[in-house]
Structure P
Amino acid sequence: MRQAVRVLLLVENNSYPFDFRVRREAQALRDAGYRVSVIAPRAPGQRWREEIDGIRVHRFPQPPGGRGIAGYAFEFLYATLAMGALAGWVVLREGVDVVHAANPPDVLCAIGAVAGLCGKKFVFDQHDLSPEIYLSRSARQRKDIAYRCLRLAERCAYAAADVVIATNESYRQLAIERGGKPADKVFVVRNGPPLSYQPMPPDPALRGRAAHLIGYVGMIGPQDGLDYWLRAIAHMVHRLGRRDFLAVIIGHGDALPGIQALAGELGIEPWVHFTGLLPEQEARRHLSATTVCIQPDPSSPLNDKSTMNKMMEYMALSKPSVAFDLPETRRSAEGAALYAQANDEQDFAARVCWLLDRPEECARMGEIGRRRVAESLAWEHSVPRLLRAYADGLGLGPA
């Protein structure tokens with residue numbers, strides 16, 4: 001009987017097991033018979049090494065938070081060196097057949113390239129488009145030297161990879177066209193919630209705070225569109241006279257202080273509730289209490305090509321949504337969302353108000369979303385594609 005294929009998963013921008021996608025990938029590979037180890041940053045209170053549900057976890061000191069180009073460059077360099085050293089230790093102690101790196105940063109491909117020189121396989125799991133993230137966070141969207149460096153790192157990652165895993169068809173096309181990868185070496189593994197992600201009894205205290213709750217869950221960064229949503233709320237309150245709602249914003253991120261200040265400047269604080277980061281079940285109870293959920297990500301080089309996890313979660317909870325009309329959002333949600341003109345805050349506000357007044361339409365759209373998750377978008381539908389990437393793309397099925 002041959003030995004189980006040994007997979008080493010690398011994740012830099014979240015700790016394990018808190019990165020849901022990496023955790024689900026690790027568990028799916030384990031369940032299929034692969035032997036899985038993970039290298040991730042250590043969160044406060046976590047052990048340096050432990051085994052979680054049959055998956056060996058090795059942690060390194062949390063990278064310093066990057067601010068500005070120099071800060072991010074130092075963070076990525078530090079993380080690559082620290083993870084590379086730890087990967088070398090894992091190779092010597094446990095053995096590795098496949099290095100599977102989740103970006104960002106793309107420079108983790110350096111570890112994969114070294115592994116390739118040693119006869120190992122390298123999987124580049126492209127969670128985000130790093131060059132487009134930079135453009136979306138830059139006010140001038142300038143293609144400067146930092147952008148060119150990110151494009152170079154991405155090209156190196158594509159070149160080093162034996163297989164590329166993309167989260168949607170737009171990312172897959174970029175890997176083929178921009179990265180030059182053969183189509184049979186690029187696999188789409190969507191990032192949907194599991195079938196067990198179901199509505200929960202709503203938080204009664206929250207539910208009683210307004211006639212309608214409007215939910216948002218996710219990161220709060222410059223590219224996530226919370227400023228668009230707050231300006232839409234201001235239009236609802238001050239221009240449309242709509243005051244029977246509370247916007248519940250669940251999450252955290254580096255733009256949160258500025259977003260909270262903007263709520264004050266717009267005079268909408270009584271209609272906005274910031275919860276901060278919540279445990280998964282508590283966040284689900286909050287979302288279960290909502291009438292409508294929103295995805296305010298504006299059209300941008302990044303968002304036009306990305307699938308937002310929050311939309312999948314809203315659909316799994318049978319919640320109708322309002323979103324700007326972005327290609328991948330429409331491809332995922334179809335009839336489960338109303339689409340405002342791209343980056344038009346007043347149109348966004350009008351569509352939210354329209355849905356709040358139509359409970360039958362909310363129920364119909366919620367059912368469409370839940371059915372789409374159950375039939376095609378849930379994580380369980382992605383697992384066979386992940387295993388196919390290993391078996392067909394790498395030629396390494398489980399033992």
Structure Q
Amino acid sequence: MGKSVTMKDAASVLCGREDVDPRQIVYLPADGMRAKDLRRALVLGRDVTRSVDRNGARPRIWLLDEVTGIEDWTAALKYLRDNTLVGDDTVVCTGSSWSDTADVERDLLAGRAGNGACRRTRLLLPMRFRDVLAATRPELARPGPLPPWGLQSAEARAVADDLELHVDDLDLAWQSYLTSGGFPRAVAEHAKEGMVSQSFMEDLAAWLHRDVDHDAPPDSIPRLLAELQHRSTSPLNRRSTAEQLGYPSAQTFDVRLSRLMHSFAGLWCHQIGDAGTRISGAQSKFYLTDPLLAWLGHRLRAGLPQPAMPSLTEMALASALAVTIDDIEPGRWMSGDTIGYVRTGAGNEVDLGPVPVPVAGQVVRTTPLEAKWVSHGWRTEARVVEGKYGGGVLATKNITDTGPSTWAIPAPVVALMLN
């Protein structure tokens with residue numbers, strides 16, 4: 001995501017301001033640190049910059065890079081804020097993974113986040129389809145997003161009808177997005193060279209190897225991601241998948257899944273019931289959060305299969321819907337409570353069933369969504385969602401039909417509606 005570069009750019013901008021002394025700015029890469037190292041670093045950082053306080057105490061601006069992987073980092077910062085001069089400072093924290101012991105709400109926000117109604121935390125994820133389209137195909141229309149409960153509204157019909165003439169261009173742009181993903185460097189490389197560089201693929205694998213499976217050989221990550229992508233459209237049998245990948249137990253495999261989720265590389269899609277709540281004990285689906293992650297196995301290890309566009313489409317739409325729901329009700333992504341699939345009485349599945357979301361003091365349900373990426377025969381595919389809910393949206397490759405109770409809307413148009 002280029003967080004380190006952004007942090008250093010921020011430091012450069014701050015150093016150029018007349019109201020800031022460069023000695024007030026402390027950039028600290030926290031990779032490999034422990035909580036006690038973090039506490040000591042902030043104490044020493046203030047001490048070595050004490051000359052800036054000669055004419056009176058001045059606050060510091062701490063730029064803490066990759067701090068979120070430290071065990072108990074939020075508790076360490078809470079102690080420093082409550083008991084040292086850090087309480088008067090500005091502290092910026094970034095990270096690409098998340099420690100299980102971190103609790104931002106409890107340690108850093110409770111009673112100290114102001115009185116505004118805006119959300120207090122924000123997830124920084126790879127670019128969504130709308131952003132990639134704006135960067136690579138700005139001439140194509142990008143209609144304003146719609147709420148996830150409004151995918152069969154009059155506004156949605158108007159959007160689908162307006163974009164029908166551009167569906168072939170949008171289809172090509174969608175396939176390009178499903179190949180490049182949304183990491184900014186990958187998008188730039190794919191737009192310029194027609195493919196993402198091998199070096200960036202290796203960088204992604206190295207990041208995940210460190211955060212997810214650091215005790216295993218480096219090729220464990222390509223194999224893990226390829227297997228998860230292959231199984232993503234069906235509920236994940238953890239025991240058989242663990243055996244297939246050579247893990248000693250399902251519990252060991254579960255640890256890797258948890259780390260993927262906390263690294264924002266994976267997303268749970270639990271089975272839900274008619275009320276939109278999780279069914280306890282049922283198998284869950286597991287999606288990768290960016291299309292490029294699904295290509296790592298194929299690109300980095302010979303013999304691993306190439307991901308298919310239909311499964312990539314389902315994964316990308318699931319991630320887009322999850323982001324939308326978390327934006328409406330912050331915190332649901334990290335608690336694994338954004339999206340869910342539904343099993344019908346006949347044993348079929350609806351990819352993304354209706355889930356409850358709050359709207360102006362009321363609770364509404366998202367529009368049922370099925371991802372098929374077909375260019376013909378869509379009415380046959382629509383029978384499952386239609387039989388269960390009487391309607392919904394089928395995300396197709398290039399078909400638009402808003403006449404029947406279940407609508408056919410091209411997947412890229414659905415993605416634009418959700419973003």
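Thinking of P, Q, which structure, once Rg and Dmax of the Cα atoms in Å is computed, gives back 21.5, 71?
Numbers: P: 21.5, 71; Q: 23.2, 77.
Source structure: P.
Quick check: 4.5 is what I get for distance in nm of label points 7 Å out along Cα→Cβ at positions 16 and 360, calculated from one of P, Q. Which structure matches?
Numbers: P: 5.2; Q: 4.5.
Derived from the structure labelled Q.
Assign the value 19.8, calculated as mean count of other Cβ atoms within 10 Å over residues 256-263, to the correct structure from P, Q.
Details: P: 15.6; Q: 19.8.
Matching structure: Q.
When FRET efficiency 1/(1 + (r/R0)^6) of positions 184 and 288 (r between Cβ atoms, R0 = 25 Å, to 0.05) is computed for each of P, Q, which one produces 0.90? Kindly include the intermediate steps, with their values, before the conclusion.
Details: P: 0.05; Q: 0.90.
Among P, Q, the structure yielding 0.90 for FRET efficiency 1/(1 + (r/R0)^6) of positions 184 and 288 (r between Cβ atoms, R0 = 25 Å, to 0.05) is Q.
Where a number appears in this text, it was derived from the coordinates with a stated rule and is not lab data. Fair warning: this is a prediction, and the values are worked out from it, not measured in the lab. Cβ atoms are built from the backbone, for glycine too; each structure is taken alone.
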